[in-house]
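Okay, got some structures for you below.
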Structure P
Amino acid sequence: MSPIKISVCITTRNRAKFIGEALDSIISQANDEVEIVIVDGASTDNTKEVVESYQKKSKNLVYHREAENHGVDRDMAKTLQLARGEYCWLFSDDDTFKPGAFKRMLKEIESGCEIYLCNITSCDHEMRPIRERYWLDKKTNDRTFALHNKKELIEYCNLANSIGALFSYWSAVVVKREAWLKTGFLDEFDGSAYAMAATLLSFLNRQCRLKYIRDSLVLWRSDNESFQHAGGLVKRFLLDFDGYMRLADKYLLANDKSREAFLTVMTREHPWYTIVNVTSQINNAEQWRSFREKMLKFGYSPSMAAICYALGRYKKLISLGVTIKRKLVRAGFLR
């Protein structure tokens, strides 16, 4: 048997409706150098039966079902512990790989970097492509960054369009398993939604070579986040704000240019018009003061915060605008 080069690491829970598509996209193109490792967080639907049916199609599919739900962070860490591959491709159970993705990545990992980051194609719920997502500036071609070098880290953050460049999106990340194991799972970030990002950012303290792959290798079901409706839009934004502030506090020194560059990526992830939508859902002065304070720490200006809050008072108009935009995007008129 060929040694396993890439382990596709998937966590799942009650996603029987989607996981088959993900597995089809892997099995249809993977060779003996690729394995699939699935950790099921105690699904109550028929996920087990769906996955077991795919085990008949692939000898390299490992399925582990937990007796209880430990959360997605711990489940992903478990997949890396079970994996045998030299590299682990972290993957969401409702996304799919583009044809040729494994051929490309098997070639890329020959360079031996600690992390590989590809771009993705954003799709609607039916997996119809909407637009290409670039984690770095569109003009940035394939390139390797030594992120343990402060100068290159700052340059990388300045090029970043999104916190996807800072490992917020699993399906775009391939990590060297040996490098991940040196840190392992960080209990302090359990339940934050950014435990894997915390481990990956720990590489900054040692050798951390990241190869950026400009091509999209993954189709992302962009309106299917499991937590997007839990607690509303304000809570969803605070998940990013609080998570990345904790990451900055852990790995980057105060008043350092690299910390400033790291935090400012958030202003490009959530530009002013998305903040307006959030402020339209803030209904009391105390909540606004707390939200504004966090905005300022990430590099939003006081005047920008004030304008966003003022525009957010036009709640009905904002709601109408968001609804119209979503319909136009899904109809293919906007990207």
Structure Q
Amino acid sequence: MQLHRFILAAFLAAATPAAANPPLEVAIGIAPVVPDASTFLAQDEGYLRAAGITLKIETSNSAATLIPFLASNRVQVVQGGISLGYFNAVAQGLPIILALDSGSTPINNNLMVRPDLAASIKSVRDLKGKRVAIVAPGSIPVYEVGKVLEKDGLTLKDIDIKYMPFQSMGAAFANKAIDAALEVAPYVDQLVQQGLAKRFLDPDTVIEPRPTSVVVYIVNTDWAAQNKEAAHRLFVAFARAGREYCDAYHHGPNRAAVVDELVRHGIMADRALLDGMAWQARDPDGRFDAASLQDIQEFFHREGLLAKMAPMDRVVDKSYAEAAAAALGPYKPANRDSKLAGCR
């Protein structure tokens, strides 16, 4: 472990600007979710400061709305959900690319059904003709639902999709406006506790190939080309903080501190609920599964939503995860007794 710390220190020392130079300011746009902990930790624990970088954080309800700001270099990095919008932007030649995974399988979403329909919806084929809530067009939940349906010979055209925010799905269940929904934590547990819905199927158990990345770091390639060393220092710092997230994911000794960090930054006000819910996993080095990314592209293309697919070297830049792995060394959870999958 000391050797890996030495490598990390040497990497940062070799790349950090001289003390006389002012730190490089980087603007990041985030769509507030639990995996954002890595950004907050990188800032608050001083990892970015040690890398000669100061961070300006901008927030938005959706990462999709941040893509134009990223492409125009008004922000240099975005952390948020991957979506059809990303693949469309890359196919159009906009200067953006995936840098690090920050939220992937197990995702801990759930396809839920109304309690009064639970007896009649016993298989995926029973969803045919049903009203199914999905958060937004072109979102990864569209891919998840579509892949689940494909396993039983159905397509998205076989269901009646109702687009609505995750937080509105409970009311829609209560009013019998929907029959099923693809929900995320913490709403899954809340709907079960309130008797508004029942768990039906975890898409993680069905979708292949996996792991599926849902939350990502995206970088402006023009900025990265002009600031190559700083860009790699930036993402090593994010990956280092991502490993702290992984330790908390595995209920390691820092879990309470990371929960406090998320509450302090307004990700969720209910500390007990945040601590008790299932978090999304991630790759400790920020690596992506290329086969999964290609499958997502092919799905949207097959559905007629993506006119043109991009080659994989335009979809993801592997060098950032490779630099993180070299600087940080192998990862093992602080809680060696954890049986949780992911974050390994």
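Once FRET efficiency 1/(1 + (r/R0)^6) of positions 87 and 199 (r between Cβ atoms, R0 = 25 Å, to 0.05) is calculated for every structure in P, Q, which label goes with the largest value? Could you put the intermediate results ahead of the total?
Working: P: 0.95; Q: 0.25.
Checked P, Q; max of FRET efficiency 1/(1 + (r/R0)^6) of positions 87 and 199 (r between Cβ atoms, R0 = 25 Å, to 0.05) sits with P.
If we compute distance in nm of label points 7 Å out along Cα→Cβ at positions 55 and 119 for structures P, Q, which one ends up with the highest value? Intermediate values should be presented prior to the final figure.
Details: P: 3.9; Q: 5.2.
Looking at the calculated values, the largest one is Q.
If helix-only ellipticity at 222 nm (-39500 (n - 2.57) for each DSSP H run of 4 or more, over all residues; to 500) computes to -13000, which of P, Q did it come from? Walk me through the numbers before you get to the answer.
Values: P: -13000; Q: -11000.
Among P, Q, the structure yielding -13000 for helix-only ellipticity at 222 nm (-39500 (n - 2.57) for each DSSP H run of 4 or more, over all residues; to 500) is P.
Could you figure out which one of P, Q the value 2.8 for distance in nm of label points 7 Å out along Cα→Cβ at positions 39 and 295 was computed from?
On the way: P: 3.8; Q: 2.8.
Computed on structure Q.
Upon calculation of relative contact order in percent (Cα under 8 Å, 6 or more apart) from the atomic coordinates, which of the structures P, Q produces 26? The partial results should precede the final answer.
Values: P: 18; Q: 26.
Label of the source structure: Q.
Where a number appears in this text, it was derived from the coordinates with a stated rule and is not lab data. Keep in mind it's a predicted model, so treat the numbers as computed, not measured. Cβ atoms are built from the backbone, for glycine too; each structure is taken alone.
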